[in-house]
Structure 1
Amino acid sequence: MFRNHETNGYHKKASLDALNFVAVHEKKKLSIHIELDTAKQELIEKNRKILHSIIETIIFIGRQEIACRGHVDSGPILIDPDHNDGNFRSLLRFRVSSGDKILSDHLFKNQDSSNARYTSPQIQNEIIEICGNIIKDKVVSKINSSNCFSILADETMDISGTEQFSLCARYLETTGDKGTVLKEDFLTFVPVEDLSGEGLSKTLLTTCEKLQLNLNLMIGQGYDGASSMSGKLQGCSTRITEKFPQALYIHCASHSLNLAIGDACNISSIRNTIGTVKEIINFFRPSGKRESILKKKIEELGSTSKKQRLMRLCETRWTERLDALISFKELFCPIFFALEEIAEHGDGDTSRNAFALMNSLKSSEFIISLTVVQEIFSCSHNIATALQNPHIDLSSAIEMTSGLSNILKNKREDSNSFQTLYVLAQNLAQEIEVEIKKPRTAKIQRNRSNYDVDNVEDYYRISIFNPFLDHFISQLDLRFLKHKHVLSKIENILPSRITSINQSGIEETVKILCEQWQRGDAIEILIVKELELWQEYWRTTAITAPTSFIDSIDCCSSTLFPNIRNYLEIGAVLPVTTASVERSFSTLKRLKTYLRNSTGQIRLNGLALLSVHRDVPLTTEEVLESFSLKQRKIILR
């Protein structure tokens with residue numbers, strides 16, 4: 001009986017199970033569950049390594065603003081095709097040739113199956129979207145964790161004719177080594193069709209809600225001066241202020257300065273000079289033959305200018321116009337003699353145009369105006385550049401523009417200012433063998449200014465220099481009047497000002513602050529007492545009083561002066577310019593080109609976030625975790 005039992009199959013199986021149990025218990029071998037689980041983990045790890053290589057490649061492409069796709073991006077990846085199959089597939093081949101064995105095995109194994117490679121355009125778009133969402137969530141998290149923020153927005157048309165609405169946020173971030181720093185971060189592009197104030201305001205608020213921004217923290221709006229954005233009755237800013245009264249609208253300071261310069265240039269002599277410069281630039285630049293003549297004259301005359309070609313006059317950026325005018329003035333003599341040669345030896349129309357332009361250069365009014373406009377533009381150049389810095393606050397911007405206004409007023413009152421420019425103009429005229437003369441004085445003059453002075457220098461001082469300065473100064477004061485009004489609401493809490501105001505000034509300041517920006521449960525009388533303590537602190541301390549909001553924040557204890565610090569942060573975050581939004585337009589032009597004009601909106605935003613936010617860390621593991629949340633054909637978790 002026992003022998004029969006020993007030969008039964010179930011007895012043999014039980015004996016083996018018993019032996020396996022003892023072996024597992026004594027840790028001489030792994031259980032079947034562990035072996036299966038280990039095999040699964042190894043497969044997961046292998047699959048994740050494959051995806052790591054693919055994700056790293058896409059992140060690299062996004063960061064470097066490289067196009068992913070080729071004309072044909074199908075077929076075996078490991079074989080070099082006879083056509084351009086795109087940077088993505090080429091970079092995967094490069095990784096394989098550099099020793100990525102796991103990726104190589106994966107692509108070789110699935111070279112005939114497009115469904116299992118995870119390299120399709122759909123997968124690319126999905127990974128790009130995930131990358132963008134991770135970056136966006138990190139940026140929004142920083143904004144919402146700050147005390148307040150301002151929204152910056154503007155719209156532009158992309159290469160495909162779609163109107164793109166760009167949103168950025170201005171907020172404060174506290175870092176360990178740099179203290180409190182101002183940040184202006186790009187958030188998203190939104191396609192818009194309704195460009196009315198109502199349509200743009202709805203788009204802005206809806207987008208902010210989708211981004212999960214806490215709009216109760218929004219204390220400012222920064223836009224350009226377009227009626228759809230800044231209109232008092234139906235503009236986007238007005239409609240948003242109706243819902244969020246604490247969100248003050250401030251016109252972009254860079255646009256305001258550009259408008260002030262542009263309006264100042266509307267006096268006839270300056271306008272005609274800039275128009276002539278533009279015509280001469282457009283005469284030379286499109287023609288290689290004319291430019292070669294200009295280069296020859298530059299070499300013959302031994303010009304000290306590093307420029308060998310005339311720069312275009314930018315229609316919108318006056319800082320770029322100054323560079324163009326400087327290069328034009330440096331090349332004034334080569335330009336004149338190049339026009340003279342073309343006028344003598346050119347064909348009919350070209351010769352006629354060159355002769356007319358050459359005579360324009362010989363005009364005394366042109367030479368004086370060119371010298372004056374370059375000098376005055378030079379005064380504003382550094383300020384125009386500084387205003388584009390995202391790290392300056394409104395107090396610094398007003399201080400700079402007020403300083404510019406004072407410089408211009410001093411030049412207006414100083415008789416030697418124009419005398420110096422007049423000597424420079426005479427030297428320029430002598431180089432082309434002409435003399436600075438004043439036009440004849442007519443008894444009845446309808447077409448130009450008629451000043452009854454005998455001295456040539458005095459004539460051009462009265463007819464060009466003084467009117468240009470007067471226009472510029474008045475436009476500066478007018479364009480920045482609203483900025484000064486906004487600043488007046490809050491500037492009294494600055495350490496540089498708090499020591500000079502009396503008790504009634506303190507009470508009035510607190511009243512204005514509480515009406516505009518009520519912060520939590522703060523009681524007005526308590527803020528008054530806090531401001532009095534703040535005033536006493538700066539009257540007795542040996543520390544140099546900061547003049548800007550951003551510099552004052554780190555000097556203000558959040559424990560001792562909690563409300564003052566809140567208002568200092570508001571002052572720092574109030575928008576100054578929309579330069580960061582304009583920079584996002586540059587990114588848009590690089591990403592959506594005539595070769596890539598059908599890029600989808602989700603893909604566009606993902607690529608834009610990857611490009612703009614290079615400072616935001618993004619790991620392949622983060623992307624892979626998000627990617628693996630969705631059911632996949634390969635095991636990833």
Structure 2
Amino acid sequence: MHHPLDPLSPAEIAVVATLVKSSQPEGAVHFKNITLVEPPKSETRRFLAAERKGATRSVKPTRRASALFYHRRTVDLFLATVNLDASRLEQVEKLDEKYHGHADMDEVIEVRDTCLRHPAVKARIDRYELPDNFTVVCDTWPYGRDRGGKLRRLAQCFLYAKDSSHPGSNSYDNPLPFSPIIDYVTKELVDIMDLPIGSDHNLSPEVKYIPHPPKEWHHDLQSEPKRTDLKPLTVNQPLGASFTVDGCLVQWQKWRFRVGFNWREGMVLHDVTYAGRELFHRLSLSEMFVPYGDPRTPYSRKSVFDVGDIGAGVAANNLSLGCDCLGLIKYFSFTLSDSNGRPVEKPNVICMHEIDDGIGWKHTDGATKEISIVRSRVLVLQTIITVGNYEYIFMWNFDQAAALHYKIQATGILSTVPIAPGATVPYGTNVNQGVMAPYHQHVFSLRIDPALDGDKNSFLEEDSVAMPFDSSNPVGVGYITEKRVIRNAGYSIAKPNRVHKIINPSVINKISGCPVAYAIHSPQKQMLLAHPDSWHGKRAKFALQPYWVTTYRDGELYAAGDHTYQSLPDSDDEGNESPGKERKGDLATWAGRGDKVDGEDIVLWHSISLTHNPRPEDYPVMPCETMMVSLKPSGFFEHNPALDVPQSTQRSNQSTLYEEQLLPVVLGKHKSAQICCESKL
């Protein structure tokens with residue numbers, strides 16, 4: 001029996017594919033995805049409450065799946081719903097022709113092959129006069145938007161050349177100065193665009209290849225000798241892991257939650273509780289937008305919704321022991337589908353393990369010198385995705401003090417463009433001869449569906465402000481906090497020293513006298529730099545503000561809307577706002593309803609931004625750039641939740657003196673060394 005929130009099994013995917021295919025003309029169906037339809041939240045919460053009491057039989061929701069598919073070689077896009085309990089096709093809806101389906105690997109491979117085999121493209125490559133040992137590779141990007149109205153479903157193909165003598169040769173070191181455009185439906189070559197390579201918008205057609213010293217990322221090809229002074233560092237848990245796993249249910253150090261996974265969001269967390277108290281109903285990466293800041297055509301269109309256009313689940317890596325995750329590892333594997341509706345195994349896409357995270361808390365009594373100290377243990381759930389040139393590492397870190405941390409790391413290779421010898425531009429950095437890396441941003445939308453002691457929550461801003469220099473503050477040192485509860489759906493701006501909190505106004509902390517709360521600690525970052533009236537701004541409105549709050553409605557999961565590929569905003573066909581038109585829309589649409597959000601079932605959306613102006617040090621492969629958001633209890637408990645973590649001791653930690661491993665003969669000299677974390681009692 002499947003839990004209502006478990007991802008689809010291979011057998012369920014096969015059932016959906018069979019039912020959908022049988023309802024359509026033979027051979028017509030090109031599947032984009034087959035995925036679980038999560039039950040309505042009211043039914044899910046009823047089931048989860050019963051599950052905690054061990055009585056779920058009478059309240060189990062109907063299990064459903066959806067299938068998004070095209071009719072092959074057409075623009076006809078359909079969404080089917082299947083009742084898995086009854087093995088019945090419930091609905092097939094033909095979607096508005098303004099919507100385009102996301103990319104899938106089968107068609108991406110077909111478009112790449114079509115591009116590189118086309119006689120006109122081959123002729124253009126020949127005129128570029130590459131060395132004989134070079135081969136050309138193709139990166140397919142969404143065409144994006146540069147106008148309103150109907151738009152063919154297009155791929156912008158950026159071409160690169162690489163030394164064919166090694167499969168790991170750095171193709172991004174040789175960007176070609178022209179870019180084909182391919183129609184995804186007809187596989188027609190629509191255009192071959194010359195790319196600007198100088199310091200302005202002007203084109204320089206028919207330039208030739210200019211040799212330059214390569215910069216390689218693969219270990220086999222690097223010219224510098226490897227370091228020889230790095231000794232092994234291993235993680236050992238001789239008594240095993242401290243977590244337990246039952247299917248997708250995880251329990252660790254008072255935490256209890258369910259792990260989910262789907263083609264679009266990748267890793268999802270459900271029903272997160274601590275010490276039996278509800279905290280979060282659902283946590284996920286809702287969207288991710290990567291716009292480039294080069295204003296020249298076609299780079300002005302260069303952007304991608306990595307979640308909506310491609311899928312974090314689709315792009316998830318098969319993680320490896322000793323490489324992606326260290327220590328005692330639990331892997332989670334899931335199943336997605338291909339364009340024919342066949343199940344596709346995604347092994348080891350999430351790894352879970354424990355890490356030591358330094359000191360959790362410590363105090364030394366000044367008079368008695370008595371010490372109490374605990375080390376912080378953290379449970380890490382990690383997934384890694386590869387989207388073309390970039391890798392993204394996403395981690396949920398659970399600590400013993402009831403805080404939850406979302407950590408993002410960006411690495412991989414910069415998406416490069418050609419530049420003429422001696423030229424520079426103000427919106428990019430030259431990283432090798434003839435190679436420029438444009439400025440760009442990464443804006444992530446973290447969707448937080450809170451349930452702090454129940455689902456009637458509120459969202460507030462808290463500012464620390466100086467008191468007036470008056471009789472109540474006679475020496476001018478006092479400061480207070482000012483709180484403002486957000487009453488209606490909308491957005492909140494970030495300010496220095498501003499803290500945003502989720503509260504339950506109906507549950508009061510007996511010690512503080514304030515509503516129980518979790519605070520969001522997130523560095524203040526620059527939001528989308530593209531103009532709000534640009535196509536980037538219109539299509540990714542969530543990226544314009546750091547915090548949004550809406551009322552919960554089933555189906556409102558994705559900050560940029562359900563269908564992001566070449567998307568139009570919530571507007572007419574020319575991109576003009578149409579507030580009176582009833583559409584499903586995007587986050588800005590939902591926030592624009594102005595619903596009451598004080599003491600309601602709310603959803604918080606946090607935009608996390610990385611403005612990346614590349615450095616030479618980011619090339620040929622980029623050191624990890626790290627961002628982290630923390631969800632911390634702030635008056636949710638009556639004392640430090642980590643008070644009951646056992647005292648840290650040398651007996652359990654078994655640390656070793658540096659001198660011991662250098663000179664074993666001096667071992668006896670250090671046996672009596674003070675072990676500060678042993679109690680004297």
Structure 3
Amino acid sequence: MLDSWWYLKMQYLLLFSFLFMSTIADVRKMKIDVITKTIIVDQSGNGNFITIQKAIDSVPSRNAAWTRIHVKAGIYNEKVNIPQDKPRILLEGESRRNTIIQFGDGGDSIQSSTFSLSAEEVVVMDITFKNTHNLKPGNPLTWAPAALINADKAAFYRCGFISLQDTLTDSQGRHYFESCYIEGALDFIWGNGRSIYQNCILNVTASLLGRGHTAYITAQGRDSSIDASGFVFKYCLVLGTGPAYLGRAYKKHARVLFYRTKMSNIIAPKGWSAWNHVGKEDSIHFAEVDCEGPGADKSKRVPWEKNLSPEDLSFLLNFDVFNLTPFVLISLALCLKISIAVDCDGGSKFSSTIVVDKSGHGQFQTVQSAINSIPPNNNRWIKLQIKPGVYKEKVNISRDKPCIFLEGQDPSVTIITFDAHERTDLSTTFTFAADNIVAKGITFKNSFNHPWLLKRLSSNEVSVPGVTQAVAARILGDKSAFFGCRFLGLQDTLWSARGRHYFSSCYIEGGVDFIFGNGQSFFEDCSINVTGGAFESQIGKGYITAQGRESPKDPSGFVFKRGRIFGTLKHYLGRAWGPYARVIFHHTTLASEVVPLGWFAWLYPGKEQNFMYAEVNCQGPGSDTSGRVPWEKKLNLSQVQQFSRSSFIDHDGWIGKLPLS
């Protein structure tokens with residue numbers, strides 16, 4: 001479908017190929033996109049380094065080959081600097097919500113930055129950079145950048161930048177930002193960079209400045225009429241709290257363009273400020289073209305806002321004018337290489353079978369030791385046959401271990417369980433970080449909150465714990481499929497974090513946000529049990545989904561086809577974890593425990609028009625939609641077809657190629 005991640009990337013590559021090369025295959029064959037080394041950063045100690053800076057320091061000076069630094073989920077409290085002599089680094093997190101680099105320093109627009117980039121040819125994905133200085137009560141408002149980009153040819157995909165003043169110092173060089181989230185209030189995108197921001201969310205937090213204060217999104221620093229710098233915002237979204245100006249002129253030839261951007265009503269009618277260059281407005285190049293939303297009304301804009309000719313507009317929108325095309329091609333090739341799973345070699349045949357038996361009658365007694373035996377970057381299907389038993393262990397299939405088929409005898413007898421809790425990223429029983437993973441006939445369980453284990457709490461020696469995050473399974477890879485599996489927990493049971501995922505005839509149990517994340521997932525003929533067990537009085541009402549779609553272009557969403565929902569806990573079908581949350585139930589049997597309203601805006605009241613919550617041809621006592629929230633979507637036949645299995649997650653036919661024994 002049009003807005004799938006895979007399809008969007010193909011479209012970008014087709015566009016750039018037209019400008020620069022003949023076919024997508026040429027991009028994939030570019031020698032420059034070969035990643036020669038991967039370094040793992042994991043603050044829990046299960047990687048090569050526990051800090052990001054140490055990983056960067058380990059990269060050789062004047063590095064000529066692309067090195068990937070994969071940063072596991074977690075909050076890393078450190079300042080990070082990529083110096084000038086460390087080019088060609090791919091810095092990759094596990095989603096901007098879950099991999100966060102933060103520090104609290106202020107007072108210097110350069111030295112206070114949480115993240116500083118001085119090396120050329122650097123690509124960053126799925127990480128949030130945050131400066132907490134101005135976000136802490138009592139600290140005086142001052143310069144506190146989350147990131148300083150002071151080098152040429154840098155690209156950022158699905159990253160976050162959070163602060164209050166001077167959040168993103170786009171200092172100098174050519175930069176590309178795709179699907180990023182940028183938050184602040186005062187000049188929070190500023191500098192003399194030559195940058196394109198595409199499909200980004202700009203969240204204005206003027207309310208944090210106090211009553212009567214005005215926010216400024218950009219402060220661009222173009223020095224002269226021949227200076228090539230400028231900020232171009234394409235297909236972005238501006239929201240938050242205002243009032244806010246789109247920008248003020250940091251230097252007298254400042255250049256900013258907003259193109260086909262949606263603006264909420266927070267934009268001040270004048271739109272722009274000359275700041276320190278009053279009387280010299282003729283040299284300032286501020287413009288808006290084909291924007292929409294209540295904030296895009298230009299009737300009261302400053303009279304010196306530029307009206308661009310078609311030639312001027314084409315000039316600013318052209319990647320070649322910014323000389324970005326070659327590097328964006330390279331960065332997209334890198335992203336494609338690690339974001340879009342290629343098929344495993346050998347078709348649906350297994351190259352080998354590894355037997356796991358805790359009783360000692362196999363090659364390994366633990367699931368993790370069997371996974372560890374598989375060579376990195378394996379490209380042929382390997383079967384892990386897991387004999388009956390309760391395997392109490394935390395298991396991780398790392399990013400470099402694709403093409404694994406996990407087969408249990410039956411979910412009632414093959415069980416992988418653990419009882420970690422509190423932090424979603426650290427509590428997971430089973431983490432699937434690799435692409436091309438299949439599981440069949442296995443139970444994945446986090447037993448910390450599990451309602452059916454609470455009989456042990458009847459002893460006076462044990463108190464009932466509070467309900468907290470306790471993940472049974474986390475899925476980070478593309479093309480992951482689960483057949484006849486069970487996922488057991490109470491809060492945050494199944495974390496569909498990112499990638500395309502398929503669940504067939506699975507059983508999923510929990511009470512609070514127990515199917516959540518930003519994955520692109522299809523659930524077919526699944527049974528969903530909403531239960532709180534001994535915690536039901538404490539929970540009150542349950543929530544099945546907490547979907548995290550972040551923008552209109554985000555391909556993620558949860559689709560439930562057929563199957564049934566039942567249980568003992570009154571529940572909502574979902575609540576919005578992301579501003580564009582998307583969940584569809586169709587031909588599903590709903591029990592009477594569904595709350596009449598059906599859905600909950602949660603973190604995004606007032607933004608309900610952006611959600612895609614829908615029910616189509618459902619049945620059962622809970623399917624009566626007469627009392628539903630008024631903003632539930634009504635889908636027509638063509639819209640429903642967009643959410644079929646083949647359109648939503650299987651446009652390339654990967655499910656039919658899986659080895660199912």
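Observations on the structure shown:
- If log10 I(q)/I(0) by the Debye sum over Cα atoms at q = 0.09, 0.12, 0.17 Å⁻¹, for residues 310-549 alone is computed and equals -0.44, -0.70, -1.21, the structure in 1, 2, 3: 3
- Which entry (1, 2, 3) yields the derived value 215 for volume of the Cα convex hull per residue in Å³: 2
- In terms of relative contact order in percent (Cα under 8 Å, 6 or more apart), the structure with the greatest value among 1, 2, 3 is 1.
Bear in mind that the values in this text are calculations on the coordinates, not laboratory data. All of these numbers come straight from a predicted model, not from anything done at the bench.
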